[in-house]
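Undergrad: What follows is a set of structures to go through.
Nothing in this text is a laboratory measurement; each read-out follows from the coordinates by a stated rule. Source: prediction; values computed, not measured. Cβ atoms are built from the backbone, for glycine too; each structure is taken alone.
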Structure I
Amino acid sequence: MNFDFSDDQKQMRDAARKFLAEQCPPKAVREVLDGKAAYDKKLWQGLAEMGFLGVAIPEEFGGAGAGHLELCVIAEEMGRANAPVPFSSTVYLAAEALLLAGSDAQKRKWLPKIASGEAIGTLALFEGKGNPSPKAIKLQASGGTLSGVKKPVPDGAIADFAVVAARTGSSGRDSDISLFLIDLKAGGVEAKSLTNVDPTRGQAELTFKNAKAEPLGAAGEGWSILTQVLDRAAVLLAFEQVGGSDRALEMGRDYALDRIAFGRPIGSFQAVKHILADMYVSATLARSNCYYGAWALSTNASELPEAAAAARISATQAFQHCSKNNIQVHGGMGFTWEFDCHMYYRRANTTALTLGSLSYWEDQLIDRMRKKNAA
């Protein structure tokens with residue numbers, strides 16, 4: 001497969017990079033990191049005005065109607081800028097769930113609000129430690145109401161609505177799981193912010209007490225829909241991780257060229273060269289897998305499950321590797337609050353668990369390839 005983005009898509013990437021460089025400098029990220037705001041509201045509205053929030057939302061629902069390839073290049077720049085906004089929870093998870101399973105009325109209510117920046121969405125899947133699994137879902141749905149606890153929920157404390165995975169049966173099968181759409185501002189839901197290694201990506205505990213909810217998609221098809229949502233989100237989040245990997249590599253390279261020791265730049269020392277070379281190889285491998293994922297996502301190819309898992313695995317490894325070694329290249333200064341290295345290290349470790357752990361996606365890739373070869 002020979003894949004690359006078009007000239008128009010590359011121009012969109014350049015526009016997003018320029019916009020984020022101006023509107024999301026490290027100082028703006030630190031405002032949220034220091035707890036002065038839950039997220040950057042000005043940046044969020046700016047993203048809406050640029051059309052980035054609705055780039056993959058059809059025009060009939062208030063979006064740009066461009067597609068997932070355009071969303072991939074924007075996601076990469078969001079990761080590069082370490083943007084402190086609820087982009088992934090709203091655009092990769094909530095919006096994708098609506099596009100896949102929402103009724104026309106649900107789409108018309110929420111998708112235009114996402115595109116305009118009026119609404120923040122999220123996916124309430126996890127119920128404590130562990131990876132995505134239908135058996136782990138205990139929250140009950142009965143009579144159009146939800147009761148139970150979800151945590152951690154990405155950006156749950158600031159979200160306006162949520163797609164919630166709930167149990168509607170007791171047979172122990174995947175068909176016991178259904179999805180529901182709930183207005184978090186309508187009552188019956190308590191949100192509690194959780195301590196997180198990366199405050200720029202908030203996490204929350206949502207407690208549902210007979211909260212009114214409406215079905216999203218057909219009953220019993222929740223897990224099937226969730227699997228598709230997670231695959232799509234895995235590709236998009238992987239692009240964010242690649243953007244972060246590249247930025248961490250650039251930070252390390254620039255410091256190695258500027259820092260003088262023993263009369264010459266530390267980048268001239270073999271040990272530092274090897275660290276930077278390994279970072280480059282890791283980031284490049286991840287980009288290759290992400291491009292495969294982008295192709296599969298944009299064409300809805302049958303290879304999407306395997307491509308999504310491969311992109312997720314390699315991008316997670318690359319971001320953690322590059323962000324960690326960026327600190328090493330910076331030496332003692334890299335461990336200080338004043339340098340920006342820790343912001344990318346925080347984000348790398350947060351995104352590594354957002355959709356399930358690295359081992360979960362490794363198991364998914366092996367299982368999916370095994371099933372495909374057996375078919």
Structure II
Amino acid sequence: MLRPKTDLELARHIIDYNPDDPKTHAVWTLPQSMMARRSDLKPVPWPASLAPKPQPLKGKFGADDPLPKTDVLVVTWTVAEGQALSDVLTPGYRSDQDWYTYSHLYSDYVSLIRKGAPASDEKYLAKFFPVKIGGKNVICAKSNLHLSQDGPKMPIQKLWNQMIAETGATLVITTGTAGAVDAAARLGDVVVGRTVVFDCNKTFKNASFNGQRYNAPNAVPSKNFSVARSKLLPVNASQLPGPARTAAIFYQPPKSPSIDGVVTTDFFAFGNTTNTYGLQGKGATVEMGDAVLGLVAKTLGNKAPAWLAIRNASDPEINGKLTPKEQNQQAAQIYEHYGYWTTVNSAIVCWAVIAA
């Protein structure tokens with residue numbers, strides 16, 4: 001059993017955690033009987049003309065090949081997130097078995113990645129699989145680079161630029177689990193963020209971009225949110241703790257003064273009742289990477305695609321009266337139990353945005 005002790009080890013545990021693989025479990029990991037089982041996922045009743053249709057590549061794809069062209073690029077980050085994204089949007093093609101391995105120009109990254117980081121150990125950049133949603137070509141991907149893991153050279157910035165250039169995507173979505181900053185977002189709720197902000201206190205504490213906020217100029221295509229809430233999200237809602245409820249979808253309309261976006265830290269932080277990490281007022285959810293996409297979009301200027309950060313609350317606000325160790329363990333335990341199921345929700349919201 002793993003015994004994560006440092007911030008770096010705890011973040012790595014969250015990234016690698018797989019309910020099906022005991023090697024990824026920590027000493028506090030919940031009993032097997034309480035873990036997510038992918039076989040319990042009930043089929044999502046998609047509108048017939050908009051159901052996701054996986055599109056296996058024709059011919060052989062080599063790991064060193066560039067990514068195919070597409071309309072939309074959806075990227076997630078942890079093992080459990082990849083499992084949920086594939087079960088919802090590429091049904092029949094599992095992220096951990098069937099998705100294509102992507103290592104194009106990996107040799108250019110070797111000197112940028114910290115030894116011991118996932119991509120250094122595993123020698124690839126991402127896994128991916130194409131799908132069609134309505135008339136849109138979509139690539140779903142699970143990154144193997146991470147802001148919290150790769151070291152001060154931040155190779156994930158290079159990877160974003162590479163993936164955007166190769167795919168030619170006109171919409172890029174970063175998605176997955178996050179902690180609720182305060183009590184407004186409850187477990188399973190989904191935040192569709194047009195704003196991302198760096199709030200780093202470790203590796204990138206003194207970086208020039210730390211504290212910078214980036215705003216996506218594009219609106220949130222919300223017309224399918226009503227069908228998502230009324231027909232799609234309720235199907236697997238019973239997998240989350242009671243009382244039974246349909247997950248909320250929070251999004252920021254154009255020119256809104258509210259901040260419903262995402263806070264990016266460079267370590268495993270979470271919202272708590274005592275606001276230990278000073279996150280309140282900066283965004284609705286906190287995670288470890290999305291602001292890099294905002295930075296890349298700003299750098300690309302007029303050549304940048306539209307982008308959004310779609311994050312589910314996989315941890316509610318934590319009790320700040322617990323000891324720091326107890327808070328870390330509780331946040332990790334809740335993620336272990338519900339990260340897969342809450343990501344089912346954000347995958348459905350990704351569909352709603354793409355289908356619109």
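Undergrad: One of I, II was used to compute distance in nm of label points 7 Å out along Cα→Cβ at positions 279 and 335, and the answer was 1.8. Which one was it?
TA: It must be structure I, since only it matches.
Undergrad: Right, next: Using the calculated result 20.1 for mean count of other Cβ atoms within 10 Å over residues 111-118, pick out the matching structure from I, II.
TA: Answer by label: I.
Undergrad: Suppose you compute helix-only ellipticity at 222 nm (-39500 (n - 2.57) for each DSSP H run of 4 or more, over all residues; to 500) for every structure in I, II: which one lands on -17000?
TA: Numbers: I: -17000; II: -7500.
The correct label is I.
Undergrad: Turning to a different aspect of this structure: In terms of relative contact order in percent (Cα under 8 Å, 6 or more apart), which of structures I, II is highest?
TA: The maximum falls on structure II.
Undergrad: Right, something else. Work out FRET efficiency 1/(1 + (r/R0)^6) of positions 15 and 191 (r between Cβ atoms, R0 = 35 Å, to 0.05) for each of structures I, II, then name the structure with the largest result.
TA: On the way: I: 0.50; II: 0.95.
Top value of FRET efficiency 1/(1 + (r/R0)^6) of positions 15 and 191 (r between Cβ atoms, R0 = 35 Å, to 0.05), among I, II, belongs to structure II.
Undergrad: Quick one: P(r) over Cα pairs in 20 Å bins from 0, in percent came out at 29, 58, 12, 1 when computed from one of I, II, so which one is it? It would help to have the intermediate numbers written out before the result.
TA: Details: I: 29, 58, 12, 1; II: 33, 63, 5.
This figure was derived from I.
Undergrad: Quick check: 40, 26, 21 is what I get for Cα extents along the principal axes in Å, for residues 95-182 alone, calculated from one of I, II. Which structure matches?
TA: For Cα extents along the principal axes in Å, for residues 95-182 alone, the value 40, 26, 21 is produced by structure I.
Undergrad: Shifting gears a bit: Once mean count of other Cβ atoms within 10 Å over residues 87-94 is calculated for every structure in I, II, which label goes with the largest value?
TA: I
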